[in-house]
1. I have 46, 17, 8 for Cα extents along the principal axes in Å, for residues 51-90 alone, calculated from one of the structures I, II. Which structure is it?
2. Of the structures labelled I, II, one was used to calculate Kirkwood radius over Cα pairs in Å, giving 16.4. Name it.
3. Ranked on distance in nm of label points 7 Å out along Cα→Cβ at positions 19 and 43, which label among I, II comes first with the largest value?
4. A value of -7000 was computed for helix-only ellipticity at 222 nm (-39500 (n - 2.57) for each DSSP H run of 4 or more, over all residues; to 500); which of I, II is the source structure?
5. Suppose distance in nm of label points 7 Å out along Cα→Cβ at positions 11 and 67 works out to 2.4; of I, II, which structure was it derived from?
6. Which one of I, II has FRET efficiency 1/(1 + (r/R0)^6) of positions 83 and 115 (r between Cβ atoms, R0 = 30 Å, to 0.05), as calculated from the coordinates, equal to 0.40?
7. Check the numbers for distance in nm of label points 7 Å out along Cα→Cβ at positions 35 and 131 across I, II and tell me which is largest.
8. If Rg and Dmax of the Cα atoms in Å, for residues 27-74 alone comes out at 13.6, 43 when worked out from the coordinates, which of I, II was used?
Structure I
Amino acid sequence: MENKWMLLPLFFQCLLSLASLAISRLRREKAVREGKVKGTYFKTFEGDPPPREVMAADQLIGNFFETPLLFFTVALLIMIFNVNDLTQMILAGLFVFFRLWHAQIKLTHNKLPKRALVFTLSLLVIFLMWFWLLIKVFMA
């Protein structure tokens, strides 16, 4: 399979990250406008904390610079070693799907058991992508 196809899940993960950044910004602005938090809070993160929906969006942003880093790394290595195949494409698509589902949970009801399950599934996908990469590179 051509490496260019791996760009699609990378692009969609990037879009998801950018959308989360926009949601976070909008929630912060709304909270300040409605007087739920002082605008100065976001300078030093000191004082009365913002509402839960603002904190959830902010925490999601932090999360997008943790686990997805492993995804971007393995996807780029798949392309560098030229070992892209249908298995990796399915796994990459599943990862982005689970990250989207995780974001939806985090930004809405934020039920921990369901969120933890989806997060664990995304970690399993990342592990499988790395494992399959190693197999393809060292067993080829």
Structure II
Amino acid sequence: MRSEPTRSRALFVYGTLLFPSILERLLGRRPLGSPGTVKGYTARTMTDATYPGMVASETDSVSGVLLEELTTSELELLDAYEGWPYERVEIEVTLASVDRVVAFAYVVDEPHVTENLWDREAFADRHLRAFLGSLDEGGYSAARDQV
């Protein structure tokens, strides 16, 4: 018998928010996290950007991390960080423990992504340093006023 997923106020991350240095820059801390997978989606590179967008896909899945115990103000700050065209929606995440939880995730519509799958390692090697610098320039740091 299949059990119902547990509801959570957690956030499933699959792109730039996987990097502890980015989370620390944004939130001033590293939230607790657990590896997880979301079926029915794929993470592809955004049009004219180095970061990904998660879009619906009948056959794919996305690996990432379920961030737990985020405060309302932290979620609002992450909403501002993600911005348009991302939308925070509830999805079902399967954890390594085989538990399923309902959590938030940021998704986009198909026209906003390329056909290229997002490559976390390539982003880390080629773009992470500049991306962190752009966060500082844009005022996205834990030192700024909270949303």
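1. I
2. Working: I: 16.4; II: 15.7.
Of the structures listed, the value fits I.
3. Details: I: 3.4; II: 1.2.
Once distance in nm of label points 7 Å out along Cα→Cβ at positions 19 and 43 is worked out for each structure, I has the highest.
4. Working: I: -25500; II: -7000.
Attributed to the structure labelled II.
5. Details: I: 2.4; II: 0.4.
Going through each structure in turn, the value belongs to I.
6. Numbers: I: 0.40; II: 0.85.
This value belongs to structure I.
7. Values: I: 5.6; II: 2.0.
Going through I, II one by one, distance in nm of label points 7 Å out along Cα→Cβ at positions 35 and 131 is largest in I.
8. Numbers: I: 13.6, 43; II: 13.2, 36.
Label of the originating structure: I.
Only the coordinates and a few stated rules stand behind these numbers; no lab work does. Note that the structure is a prediction, hence the values are computed from the model and not measured. Cβ atoms are built from the backbone, for glycine too; each structure is taken alone.
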